[in-house]
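Each structure below is given as structure tokens.
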Structure I
Amino acid sequence: MDGVPVVNGASSSDPTSAVPPGQRLMAGFPPAPSGQVTLANWQDPPFSSWAFRHTREVIPTHRIPGAGPAAIPVQPADRPGLTAAGSPVGSVTLTRLDGTAATLDDVLASTHTDAFVLLHDGRLVEERYGEGMAPHTPHLVMSVSKSLVSCVTAILAERGLLDPQDLVSRFVPEIGGSGYAGATLRHLLDMRTGVAFREAYTEPDAEVRVMERSMGWRPLTAGDPVGVYGYLATVRPDRPHGGGFTYRSADTDLLGWVCERAAGVRMADLISELVWRPIGAEFDAELTCDPVGTAVHDGGVCATARDLARFGQMLLDGGLVGAGTAAERRVVPASWLADAREGAPDSREAFATSDHAATMPGAWYRNKFWFIPGSNGTVLMCLGIHGQMVYVDFATRTVAVKLSCWPDALDSAHLIDAIRAFGAVGAQLAGVPGMPR
């Protein structure tokens, strides 16, 4: 096993589990107890720095086959010397959230970056990897997974297997006695259900933590349902469906269950057949599963940064791969992405009442994508906790992928600094004014 050096090592869930200075995580066989990454500590620093790129060694996964030899090549840009810190792109300046000046290099160095890939007009401009990472290394993408499930839903809807206005109970009658009774797929897609679910990562008893135990992301405790689907049937109502936006990962797990029922195929194979292979993914991805073999739809995908960039390019091109070439083909319905980008008439109002409005004023959430006003116009983002990002800037034709191991699940400064850095770099590449917002 490879290891990563640890300088300071207390797990946030267990302050007594200190890793001695200089010890490497999961080094040797067997690894020293203090350097072992386990189900109890894998999401906590410093253990997460190893676990996010070795997830299948902690949690079982399903394979998502890629295109392999049929992969769409990543074309290098016609700009020599743009592949390392200190490059012209890396020196692009921005203003951080705290008002200080910084460069892209500064932001990547200070926000626990494991991998960074930058495309402009579909061509590779920048590619960087931290210790233990390489172009072929899969990394846990957390809730970026939700956007992949959205694309699967879009394709199944186009094929007539489901409709966003359908009641969830049409496909999953097991939730008829839960808080999800009466919810539609549209409520799930936009996270506007009315179930009682707190996405409070620092509260051990919050519903998101209970669900994590059921799905095998943390050790089970007495009374926990076994399996994510078993957990979803126990969710309680809180308010009527269709109200304001509230981030609830459980909504995506239920949406994934609907997709599997509608298609009669498990999610890993749906992603592979409908999205991953069609975008020309070079490498297989993975999807964590719970103790009974059910997919973790809300955040279990592990993928390479390059393949996520291919995914982002497909979103930039309105659902097409090979746009404008003889090999052009459609992956995701254009209407699905256009609807998300436009938003429902009340999407912005629904978002404005949420906990995220202060960090992202004027933003909205639709079809499992985030839309954030920026200096060059609204950008699309796929976001996951601990710093996983796919950034799509339509105005500058820029796609940026950042995979990270932030110590905290949420960090507004890290997020906004990265968004501003990507906006400034995109503006330079496109030759447009790039004053950070």
Structure II
Amino acid sequence: MNRSSWPFASGIVLALAGATCSAQVRVGGIVNATHAVQTTDASAQKSEVVIQPQLEWRSPFGLDLTVIGRIRTDWQNRLEPGEPDQTAVSPWSRRATLGPYSEAELREFYLEAYPFDTYLKVGKQQIVWGQTDGIKVLDRVNPQRYREFILEDFDDSRIPLWAIKWEFSVNKNWDGQLILLPDQTYHEIPEAGAAYAPTSPELVPTPPPGITVTGYIIEKPDRVVADADAGLQLSTRKRGWDLTLNYLYHYADTPVIRMRDTENGGYLDGSYERTHTIGGSASNAIGDFALRTEMAYTTDRYVAEVYPQSANIERPLNTVSDGVIRGGEFTYALGVDWMGMRDTLVSLQLIQSGFDRKGANTTRGSIETDATLLFERNFFNDALTFRNLLIQDVDRGDGLLTTELAYDYLANLELRIEASMFYGSRHGRYGQFDNRDRLLIGFEYGF
């Protein structure tokens, strides 16, 4: 976000607030303070205070405004050392850095209207497709900031985008949602030296033997209209089942890293590639159980090639010289939630993805399987909540276990303690952070 965005936004808010004396205005927000210590070496990982002010303006003529900001100060500066370059973020969506320890961000800024019995939402916002725990299947509209890997709630780590969302009725049985996102913002991956900078070979390109990498170039789309993402969701309810059909035409949020070999050595050439994601979801409650599933097929997925360690070994004919393999990827999730015991939720998920690599040797397998187990129980009339989430990579044997205890001390004050433990091989998606286990304490106050 440019520093000039705040005065501009404030001017709009004041103008709209003064348009009519009968409008309803609500000002509030949240203060969140957390301190996290790495249990492997007892060092502080973060000491953070986040202030998230919110303004809601409800007019009598059907035009509503919501503004949400976020001011963050972290005295440890280990999650994003220095000042992040934000090259993956469009200039009009970036955070304003206030030195190496603080930042200010316009999280959401949107208008809501209801023309002709439809719903229109215009501005910076989050658009959520899918409801899986821990791992995303359909939730691909907004990119994610991985400053804490996947330890943050999705609502906090998801990057809001400037977008238009229009919801309407197709007929008696079907509803539609049309979205347009002219915001070229993509995943923010921590740089080398950050606490959760990726090191797994699946996420970090490895040059072939004998090639020294001397530099890198990242090319990012920058045409507001021509490079915009667009999507359509259709939803209905049939015989107790909530169903959706989803289509998203978009740039994949992770850049494709290609190896370029020159006389002076190799360099990495990164670019964002277009793809189509087609999928859907289904859910139903049957007695004490809730059944749900999501699936998505991505037409163009790029995976890093594993180079032969000997020059005498030939690559498969379908591979390319730049170190990436292109293929389609199908991902699905099956979930079962059990609520047969009072104040208790037990949820199981199986998430599996298949990549068509056509015999090529890649950093990921043809089939990858993850399983999750969520146990949540409330005590003392929902004042105390115990939550335990296990994410297991079935193929590699690594995973993440997060245990949280939250206590509503007052109606607007929550105390929290959380422990997160990574385990497994350093080559795995979770095991790469085996030395980043942490204990976190904090509170959240609403005003």
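Every read-out reported here was derived from the displayed coordinates using simple, explicitly stated rules and does not represent laboratory data. Just so it is clear, the model here is predicted, and its values are computed rather than measured. Cβ atoms are built from the backbone, for glycine too; each structure is taken alone.
Taking 20 as the value of relative contact order in percent (Cα under 8 Å, 6 or more apart) derived from one of the structures shown (I, II), identify that structure.
For relative contact order in percent (Cα under 8 Å, 6 or more apart), the value 20 is produced by structure I.
Given a computed value of -7000 for helix-only ellipticity at 222 nm (-39500 (n - 2.57) for each DSSP H run of 4 or more, over all residues; to 500), which structure among I, II does it belong to?
Computed on structure I.
With Rg and Dmax of the Cα atoms in Å derived from the coordinates and found to be 20.7, 61, which of I, II does the value describe?
The value was obtained from structure I.
Given structures I, II, which gives the highest value for distance in nm of label points 7 Å out along Cα→Cβ at positions 125 and 221?
Once distance in nm of label points 7 Å out along Cα→Cβ at positions 125 and 221 is worked out for each structure, I has the highest.
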